[in-house]
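Multiple structures are listed underneath, in structure tokens.
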Structure 1
Amino acid sequence: MNDQYRSQELLETRKSGLTFPKMLKKSGVLIFIRLVLIGLCGSAVVSGGEHASFALLAGGVLLGALAQDLGWYLRLSSAWSFTEKVTDWEKVEELAKSPSD
């Protein structure tokens, strides 16, 4: 990711708003992978094999990462109105138009 890409994303978010479906679209594959892995860990714990304790730990870590992503979205969305007020949108538009390193 470079400054131009980030600026374009920021302008798009300013135009369309910061929504949960948009976040899901952007992070959907990662969330899906985590949910599948949590399901696999859950099935390993239920089956009770020799690796059940490791599966419980791994599932907890994955669940924590999913909760962290949700928390990140909630904090970002609650601060969005402030971010819009303090952002220098002319500078963002300038960065979005010119390629950067």
Structure 2
Amino acid sequence: MKYSQYKQRYADCEAVAGSYDKGTKSIEIIIPEGRMKKSGVRGETFKGYELWSKGPDGDYGYTPYRATCEENAMKQHIKNCKLQGRTPCDPPEGRIARIYL
């Protein structure tokens, strides 16, 4: 890819050592898994989801997720809740789960 594109959009990615070409001003980079949209979601729009969970002491909290559909957001939420020792739940009384388009 062009070196300028690398610096503007992929500066967080690792460049392949010795791959810079002065003539074409291009460089090879390593794009980590999950950095690009998966082929199955290209062209789809991501939405923002606020999903709720309950902690071991009964406290409620929400976490925002970015996904193409609510099902994918819920998969992320379940995985995140397991890591944090929380349980996915419906919003508490008077609150709502939001979706941002």
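Read-outs: derived from the displayed coordinates by stated rules, not from any lab. Just so we're clear, the structure is a prediction, and the values are computed from it rather than from any experiment. Cβ atoms are built from the backbone, for glycine too; each structure is taken alone.
Where does the value 2.1 come from, among 1, 2, when distance in nm of label points 7 Å out along Cα→Cβ at positions 8 and 80 is the thing being computed? Derived from the structure labelled 1.
Using the calculated result 1.49 for Cα Rg over 2.2 N^0.38 Å, pick out the matching structure from 1, 2.
Here the read-out was taken from 1.
A value of -6500 for helix-only ellipticity at 222 nm (-39500 (n - 2.57) for each DSSP H run of 4 or more, over all residues; to 500), calculated from one of 1, 2, originates in structure 2. Structures 1, 2 were shown, and mean count of other Cβ atoms within 10 Å over residues 48-55 at 12.5 was computed from 1.
A value of 4.4 was computed for distance in nm of label points 7 Å out along Cα→Cβ at positions 24 and 88; which of 1, 2 is the source structure? Source structure for this number: 2.
Of structures 1, 2, which gives 52 when relative contact order in percent (Cα under 8 Å, 6 or more apart) is computed from the coordinates? Checking each candidate, the match is 1.
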